[in-house]
Each structure stands twice: as structure tokens, then as C-alpha cells.
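The following blocks contain the structures, represented as C-alpha cells.
Derivation of every value follows stated rules applied to the coordinates shown; laboratory data play no part. Remember, predicted model here, so these are calculated numbers, not experimental data. Cβ atoms are built from the backbone, for glycine too; each structure is taken alone.
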Structure I
Amino acid sequence: MTRIGVVTFPGSLDDHDAARAVTLAGATPVPLWHAAHDLEKVDAVILPGGFSYGDYLRCGAIARFSPIMTEVIAAADRGLPVLGICNGFQVLCESHLLPGALIRNDVRTFVCRDQALRVESRDTVWTCAMAEAQEITIVLKNGEGGYIADAETLARLEGENQVVFRYLGHNPNGSMNDIAGITNARGNVVGLMPHPEHNMEELTGPSLDGRLFFDSLLAFVAAAT
């Protein structure tokens, strides 16, 4: 069975939600403590949303220096699938696994809503079961979700098909180019602000669109093995 590591940083909020999502998707969640030095032979890693210690300095900045991130960075460079959700997206940017940065929402308030997204690229490990231009609805909750990057980086992301998700209907946090999620050039690392782990069950989410992320990963792992 596919083993998906879920990292817990001090202060993590949604690590248990992510682990439950992994179980609902038919995979095995593997808890990974931030101070560990071993990825436990997992097939993929999730950096969950919520919060992490040191966010009061800059979101994701201190978590980036956790020992587990040394292992995650090295494994991602070898091709291990990594998904960063919300605070996990911030950690990926701070770790330079993804370009750009996340800043405080332009509305200066915490935003919590069901957010419509458009799938811009299916050429990633985490979106290969989706269709380009597909519209999905994913829970969004963040205070520092505004994606920014310099003009050259934005042009590269747009030109090389590395924008994975874009906000539809309303930009909730002032992200440049309405960007909700991006990928690295290889397509194995994806970061996004919305929370697919909250869209796994009809009882608690506005859709089951979060399952598409795990369907994509499991299809990739099956094809690779």
C-alpha cells in the first residue's frame, strides 16, 4: 500500500486532517515528526496546513530549518512527490523548493471560504487525474495567502506551465495573477493555499474534489512501480 508521510511541526493544525485524508484515499499515513532525520521509506510527503512554530517571524521560515526538511528537500530533488498545503506551501517557498513567497492577505483579515479553482496544469504528480480547465471547489482558510514573485519568476511560471491552480470568481488574498498553487519544473512538488484534505467527505466539505489529489498521486505511484 502507498505510504504517505505527514509532517508535524510544533503548532501544526491540520496534520491529523491530512492523515485522515490519506486513509480515506486508500493509502497509509506515516506520521513524521519535524525533528526526525528519517522519512521512513514513504512514497510521498505532505506538509500540512495550519500553522508552525516561528510563524510570528515569517510564515514557514523557521519550520524550513527543521531536521526533517533537510530530508524532504533532498528527497524532492530526487523526485519524491511532495504536497505543501497552506502553511506547507509557505514552507516549500521558504525552502526554495518552490519560487516566490506568501504574504499577508491584501484584505488584512483571515479568510475562510469555499473557494472555486481552475486547474491550469495536469502535468504534475498531484494533478494528473484532473483535467486542464477543470473547475473544482476546495476549502480555503488563511491569513498570509497572497502569492508574490518578481516579474521574471512570474513570467517563467506562466510560460513553463508551472501555475497549477488559479482562483476563480474572486481573488481572496491578493495573489498575483490569481495564483492559488504552483509546481516545480519537474512536477513532483506542488504547493497550494486551499486545503484539499478538507474536501474528502460529504459530511464536512462542499465537494469531494480533494480526492482528486490523492487519485493523482496513487495513479502516479502505480504507474511508476
Structure II
Amino acid sequence: MKSIAIVEDEKMVAEELSSMLEKEGYEAHVVDDFSCVTETILDLRPDLLLLDINLPEKNGFRICREVKSKSAIPVVVLTSRDQLPDELHALELGADEFITKPYRKERLLARIANVLRRYEGRQNMLEGPGFLLDRGTFTLYIDGTSVLLPKNQGKILETLMLEMGNVVPKETICEAVWGTSEFIDENALQVNLTRLKKTLSGLPMKVQIASERGVGYKLEEKS
């Protein structure tokens, strides 16, 4: 059974969507704690996110960006905002569909089913700004190009992507790559990082690996 997370601050609308989806055979989860929306979504790991834009605490654009930077969860934006700039902005942030309220039930369900079909087989995919990483094979996909990364480099990129924008301690990276941070020659980490940086520099990446002296590394968007 496919699961769908619903982020909608109007309780009646959220309940209506939940009921509609469950009648269609989906498992619906209404996220109503708006203080930690992104964290809740990532913990739920739904097959699809149905997301409003006008929300308390944090707007849907920001949530979409955060979710897409840390996962390959497909996002369908459902909002009363019907201006073209809003739609374009949502799509630029990685939204897969943009649907305006009031919506036709049949149209919404058809769009949801279509997006889910497109994502079949992509459960292992981790999505970054403009690229995908297959966590099973460590294949990097960008602009129609695929690059098979060596396992160690793939694990480093995966670890940095999961904490996009945040500094990841060297010990955490070593744990991810070698299963321990003890007895690991720091030169081994440096060699793999250098090779990964070289590979990424030869691709049209929107991100780069930056270091924080004495602490660790992070994946950040290029300025």
C-alpha cells in the first residue's frame, strides 16, 4: 500500500484529503505539527508528499526545498496560490506537480497516480539540487549523464547529501564509509575526498564540497 503524507493547515481540507485517499487504497498521514514538518516527513518516509504552500511556522516552498535536498520523495503541491511565478518557483525547488485549489478529485488522483508511477523503482534514489544518487549502486545521474562512483566515494557523497548544507564531522564520514572511526588513517579519507571533488568538478554540479578546518565537510550550493 502506497503511503501519502498530507501537509495542510486547514483541518477540514486535510481530513477531506485523507478520507479521499484512503478510499482509493492509499495510506494517508496528516502532518499537523508545523514546528517540525520536514523532520516528520523524513521520518515517515512516505511514497508521496501532498503539500500546501501557505503554512504556519514555515512555508511550503521551504519545506519542499528541505525535503528534496535530503530525499527523493515526490512532491505534489496543492495550493490556492494560482500565480505562474509560484508554480515556477515550486517546480524549480523540485516539486513534481503543481495543482491549484479548488481541485477536481479525479484530476488530483490522476496526477498523484501518475507521479507515483514515475517514481517506481526509484526508492534507492537520493535527490540533490539537479542530480540523483542511486544509493544501491552509487551511480550519479545529472543532465542525462551517469557516473558510477567507487563505493567509498559514493558513501561519502551519500553521507554529505543526507546532511545537505550542514557540516558532517570526519568521524561520522569514516563511520559511514568504513564502519568505524578508529584506526582510520586520515589520509585515506583525504584521498577519497580529493578524488570525489575532482569527479564532481568535471560535471555540471550546482553543489560543491567545502571543508571546515578541524571539524569536517559539507555539501553546499555554489554561490
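A value of 29.2 for mean count of other Cβ atoms within 10 Å over residues 86-93, calculated from one of I, II, originates in structure I.
From I, II, which structure was Cα extents along the principal axes in Å = 58, 35, 34 calculated on? Answer for the origin of the read-out: II. Source structure of the calculated read-out (mean count of other Cβ atoms within 10 Å over residues 102-109, 11.6) within I, II: II.
Looking at mean count of other Cβ atoms within 10 Å over residues 70-77 for structures I, II, the greatest value goes to II. Taking distance in nm of label points 7 Å out along Cα→Cβ at positions 6 and 174 as the criterion, the highest value among I, II goes to II. When distance in nm of label points 7 Å out along Cα→Cβ at positions 46 and 190 is computed for each of I, II, the one that comes out at 1.3 is I.
Quick one: log10 I(q)/I(0) by the Debye sum over Cα atoms at q = 0.12, 0.19 Å⁻¹, for residues 62-165 alone came out at -0.46, -1.20 when computed from one of I, II, so which one is it? Source structure for this number: I.
So helix-only ellipticity at 222 nm (-39500 (n - 2.57) for each DSSP H run of 4 or more, over all residues; to 500), computed for just one structure, reads -12500; which one of I, II is that?
Values: I: -7000; II: -12500.
Computing helix-only ellipticity at 222 nm (-39500 (n - 2.57) for each DSSP H run of 4 or more, over all residues; to 500) on every structure in I, II gives -12500 only for II.
Taking semi-axes √(5λ) of the Cα gyration tensor in Å, for residues 30-77 alone from the coordinates of each of I, II, which one would give 15, 12, 10? Show your work: numbers first, answer last.
On the way: I: 20, 11, 10; II: 15, 12, 10.
The read-out was computed on structure II.
Which structure, out of I, II, was relative contact order in percent (Cα under 8 Å, 6 or more apart) derived from, given a value of 13? Intermediate results must be reported in sequence, preceding the final value.
Details: I: 20; II: 13.
The read-out was computed on structure II.
Comparing structures I, II by distance in nm of label points 7 Å out along Cα→Cβ at positions 22 and 134, which one has the largest value? Structure II gives the largest value of distance in nm of label points 7 Å out along Cα→Cβ at positions 22 and 134 among I, II.
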